[in-house]
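Alright, structures below, take your time with them.
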Structure P
Amino acid sequence: MIGVKLKEKELELLDKIQKQKVITTESVNRPAYQKILAEHFEKEDRNDAIISAIKDGYTQAKIARFIGVSRSLVCKIVK
């Protein structure tokens, strides 16, 4: 949009949209983080919850910090 000046709130919104993580599965794009990390661990078995969180876009490191284990353990569970 050459020549169009955006207001500060519009620039902030545009920046937020550009930084949003998108996951592509079977040629379909969807936003990541559809659940907060805690929701993945409410009812599921730990290992299933880890895999679910990975599919939702969370990193192994972030999951490991959340549940108090090493990233390498999370990596082994994902494999």
Structure Q
Amino acid sequence: MVLVRILLFGAAADSAGTREAEVEVAEGLTAGELVESLKAKHPGLAGQKLLIAVNQEYVATSTPLEPGCEVAIFTAVSGG
């Protein structure tokens, strides 16, 4: 098991009912798999277009999570 810190921002935090959590995940879990597990636990996240950053860098959903990493999840924002 690997301990990761999750930070949620904006509408993602509102839907999940929290802004921060530390969770243990299976070794080799990807950023996308983590987001899917959060969507299952917090159905309000399911309809949102979410962006993922690991250790303050945007990542693809296929990025494996490393022990102690910080995963930020937030909704895509558009504007002009």
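Quick notes on this structure:
- Comparing mean projected area of the Cα convex hull in nm² across structures P, Q, the highest figure is found for P.
- Entry that produces 17.8 once mean count of other Cβ atoms within 10 Å over residues 5-12 is calculated, selected from P, Q: Q
- A value of -14500 for helix-only ellipticity at 222 nm (-39500 (n - 2.57) for each DSSP H run of 4 or more, over all residues; to 500), calculated from one of P, Q, originates in structure P.
- Looking at relative contact order in percent (Cα under 8 Å, 6 or more apart) for structures P, Q, the greatest value goes to Q.
Here, each number is a calculation from the coordinates, and none is a lab measurement. Computed from a predicted model, the values in this text were never measured in an experiment. Cβ atoms are built from the backbone, for glycine too; each structure is taken alone.
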